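Derivation of every value follows stated rules applied to the coordinates shown; laboratory data play no part. If you're wondering where the values come from, they're calculated on a predicted model, not measured in any experiment. Cβ atoms are built from the backbone, for glycine too; each structure is taken alone.
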Structure P
């Protein structure tokens with residue numbers, strides 16, 4: 001599955017544009033179908049002088065400490081689980097406030 005399509009890219013607020021928003025919308029969700037790992041994304045963009053796309057949001061690697069942070073498209077694409085299964089994009093995701101996700105995962 002392609003994690004970043006042109007349509008997905010256009011739907012994301014620009015990187016750093018949500019800094020003053022106390023409860024931004026989570027517009028994208030990535031997950032590991034073979035185990036722990038969820039990324040609820042609020043914004044993203046191409047970093048200057050980089051060939052990698054950077055996302056920002058709530059990252060939960062399943063260790064009990066979800067935190068806000070950055071993750072690169074290359075990082076997500078490099079994850080390979082059993083049988084070469086990688087990270088997936090939630091095709092049925094509907095945008096919701098970050099506060100709802102934080103409450104759900106105990107962040």
Structure Q
């Protein structure tokens with residue numbers, strides 16, 4: 001894959017956009033950890049920055065779920081480790097809701 005040649009302004013804009021996305025994702029993960037947001041609401045209508053997160057990161061942000069438990073949930077449900085939230089199917093979303101606390 002050939003990377004495009006970006007001007008300094010374009011590169012700075014892309015870096016700022018990526019930093020904003022990471023900040024939004026971190027804020028979301030903190031809200032999920034505190035219980036302000038439920039897994040069901042996330043899967044129904046994910047925000048733009050949240051939809052691009054990996055499912056593993058979403059599960060790890062849930063209270064009481066760590067790296068090992070997140071991978072075990074994904075294996076049981078049949079979700080690839082690299083799958084993003086926006087790429088989940090209806091059956092996978094329903095199966096994940098079983099693990100919502």
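Taking log10 I(q)/I(0) by the Debye sum over Cα atoms at q = 0.12, 0.19, 0.23 Å⁻¹ from the coordinates of each of P, Q, which one would give -0.45, -0.90, -1.21?
Label of the source structure: Q.
One of P, Q was used to calculate distance in nm of label points 7 Å out along Cα→Cβ at positions 46 and 62, giving 1.4; which? Before the final figure, lay out the partial values.
On the way: P: 3.4; Q: 1.4.
Corresponding structure: Q.
Once FRET efficiency 1/(1 + (r/R0)^6) of positions 6 and 38 (r between Cβ atoms, R0 = 30 Å, to 0.05) is calculated for all of P, Q, which comes out largest?
P
For helix-only ellipticity at 222 nm (-39500 (n - 2.57) for each DSSP H run of 4 or more, over all residues; to 500), the calculated result is -18000, so let me know which of P, Q that is.
Numbers: P: -4500; Q: -18000.
Considering all the candidates, the number was obtained from Q.
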